[in-house]
Structure P
Amino acid sequence: MYEPSPELKKLEAEKAEAEQQLMREQHKYQRLCNREQYYKKRERTARAHRLITRGAAVESVSPLVTVLGEVEFFSLVDRIFSMPEVKGMVMEAVNAHNAAEQSGGD
């Protein structure tokens, strides 16, 4: 019966270890990919929630906008946010938010 040489046994052991290391690294890579997808999905979900709640807020303040089409609605919003007084109010709100955030409040 043929007995493999010690060098061949050593090489086979190294090969088996290398294959196991490759499998560990592939598994690690897959876990990192899964984590990346999880965070991206969470960001998209948070954005979708924010857009929906803000759109609902607009409709609750001005229910008449529900009859407008998408183009009409965006045109109206564009006109509103182009007004100097509205720009000023938005800037005041952002500044107040930033000041509260810097002071540790919310």
Structure Q
Amino acid sequence: MKALCWMGVNDLSVETVDDPGLVNPHDVIVRVRLTTTCGSDLHFLGGYLPGMREGDVIGHEFMGEIVETGPEVTSVRVGDRVVVPSFIGCGSCPYCEDGMQTGNYST
């Protein structure tokens, strides 16, 4: 598949990378249909994250279609269209149960 990859400071490239696979039973694989970079990607581009390595795939906001689900996934199914924002939550940890998913803190 094609992906936007960080190749170094101020250097991005569209590269061919391995297709994703399910790792955990609650994983899903989404075929990305539309995406864009976001302001937080500027931290990667500028080299402000020391853990970045050449070839790392960037991008975390996208829309697409679910093409595969792990055996423990019950809330979505293959063929569903989804939007993935920059903040996500597992839905089952104490923070999620208290409504404190990343970027969605209750007051």
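Miscellaneous remarks
- For -1500 (helix-only ellipticity at 222 nm (-39500 (n - 2.57) for each DSSP H run of 4 or more, over all residues; to 500), calculated) the corresponding structure among P, Q: Q
- At a computed 2.9 (distance in nm of label points 7 Å out along Cα→Cβ at positions 26 and 58), which of P, Q: Q
- Computing mean count of other Cβ atoms within 10 Å over residues 42-49 across structures P, Q gives 12.6 for structure Q.
- Which of P, Q leads on distance in nm of label points 7 Å out along Cα→Cβ at positions 50 and 82, largest value: Q
- Cα extents along the principal axes in Å derived as 93, 40, 21 - corresponding label from P, Q: P
Coordinate-derived values only; no laboratory data. Note that the structure is predicted; figures quoted are calculated from it, not measured. Cβ atoms are built from the backbone, for glycine too; each structure is taken alone.
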